[in-house]
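Scrolling down, you'll hit the structures one after another.
Bear in mind these aren't lab numbers, they're just calculated from the coordinates by the rules spelled out. Quantities reported herein were computed from a predicted structural model and do not represent experimental measurements. Cβ atoms are built from the backbone, for glycine too; each structure is taken alone.
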Structure I
Amino acid sequence: MRTVAEVFPNRVCGVLRTNNAEAGFQACLSAMEGGVMTIEVTKTVPSCFEMIRGLIATTMGRYPVGVGTVWDPGAVREAKDAGASFVVTPVVLPEVADACREEDILCVLGALTPTEIYQARLSGATLVKIFPITPVGGPRYIEALNGPLGGVPFWVSGGVPIDDIGAYLRLGVKVVGLSGSLFPEEALAQKDFGRIRQNAERAARAAAQAGGD
């Protein structure tokens with residue numbers, strides 16, 4: 001299994017959720033060109049596993065790609081066969097964590113409350129995705145969790161603005177997931193890939209300026 005540092009080299013992950021697979025594919029390439037070095041393609045994207053294969057082939061495997069919004073353990077094998085480096089769930093699903101262990105693929109389980117976070121770690125999550133983070137307080141919520149749950153490797157996503165990347169990373173968050181702030185719906189609809197690349201450049205800069213690891 002690849003390590004967190006290998007899969008998320010600059011601690012930022014673009015999260016693609018769109019009904020337009022063609023535009024989504026180009027948007028992912030633009031994000032990669034802009035400096036977002038890891039992409040999650042959610043299972044809600046049409047032909048998501050084919051897109052993952054295409055992104056890996058087009059970039060010659062230079063950028064890790066994973067699959068998100070995974071609800072069933074059967075999708076883990078599909079993800080591994082497509083070349084995905086990680087699997088992400090929206091909630092605590094121990095059966096998905098078990099499948100990830102069997103397939104030797106990095107597992108990210110979604111959680112929100114302290115109890116769910118604890119259950120996710122017990123289930124074998126390499127990272128615990130705090131989702132949706134922005135509606136429950138953003139960086140202040142992570143700061144509160146760090147008291148009793150210090151040391152838990154967090155991923156945050158769910159409405160994260162690019163301007164908050166630095167705050168999260170300075171609080172010790174391992175990965176910041178960017179969806180709408182990286183891939184705005186209007187940019188995807190208008191195929192404004194230049195805007196997406198600019199968003200990615202801002203995100204990569206913010207992560208680099210946050211320092212640490």
Structure II
Amino acid sequence: MKLSVIIPVYNEKDTILKILEKVKQVNVEKEIIVVDDGSTDGTVDILQQIKDEKIKIILKEKNEGKGSAIREGLKYVTGDVIVIQDADLEYNPSDWIEMLKFMEEKNAKVVFGSRILRKNKKASFFFYLGGRLLSLLANILYNAKITDEPTCYKMFKKEVIENINLKSKKFEFCPEFTAKIRKKGYKIYEVPISYNPRSIKEGKKIRFKDGIHAIWTLIKYRFIE
């Protein structure tokens with residue numbers, strides 16, 4: 001299976017080349033789609049210097065949010081399976097191997113990488129609590145039966161996304177995706193992954209208001225399309 005890797009980027013000049021190197025090292029057939037969401041810190045200059053036919057660079061002029069960048073990247077995928085990769089170093093792309101293996105062995109359409117199912121360094125108490133709350137809410141509203149709803153590592157077959165109308169522009173992409181695939185009847189499987197959280201000081205961009213939006217998104221899409 002060919003893997004399409006979508007990397008939404010916003011102001012990650014210190015990590016973008018490092019994560020791209022890690023992505024390239026994963027020994028699977030893949031294409032890499034980097035979508036810069038209007039960076040202003042020099043990330044664009046770095047991306048423009050990349051000369052690699054296996055990496056497609058898309059530069060958005062306006063910063064609209066992670067969800068908008070992912071949706072833009074989805075327009076260009078040609079692989080059988082899609083995975084989202086943040087541009088920082090919190091997640092390790094080598095975990096895709098087990099996710100892909102699980103997908104093939106179980107004939108799964110959707111696999112989430114769960115940070116909860118492996119012993120990892122935890123993010124701050126409020127980030128951790130927020131993630132647990134979103135997972136609980138997804139389980140109550142959608143019978144998702146998952147431990148880590150807001151994980152970045154959402155891997156899914158291309159066919160899953162073809163009949164889903166995604167609208168989110170910002171961080172609420174994750175709960176919208178979870179809600180809509182469950183409403184379509186797709187079972188979400190989970191595979192343990194590693195996680196190395198960074199702090200807001202180190203560049204983490206999610207804030208309290210994003211958690212509120214995520215909660216509202218899960219509730220909203222329970223009742224509307």
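For log10 I(q)/I(0) by the Debye sum over Cα atoms at q = 0.16, 0.18 Å⁻¹, for residues 98-153 alone, the calculated result is -0.54, -0.67, so let me know which of I, II that is. The partial results should precede the final answer.
Numbers: I: -0.48, -0.59; II: -0.54, -0.67.
Label of the originating structure: II.
Taking -13500 as the value of helix-only ellipticity at 222 nm (-39500 (n - 2.57) for each DSSP H run of 4 or more, over all residues; to 500) derived from one of the structures shown (I, II), identify that structure. Mind dumping the intermediate values first?
Details: I: -13500; II: -11500.
Computed on structure I.
Rank structures I, II by FRET efficiency 1/(1 + (r/R0)^6) of positions 18 and 178 (r between Cβ atoms, R0 = 30 Å, to 0.05) and report only the one at the top, that is, the highest.
Largest value of FRET efficiency 1/(1 + (r/R0)^6) of positions 18 and 178 (r between Cβ atoms, R0 = 30 Å, to 0.05): I.
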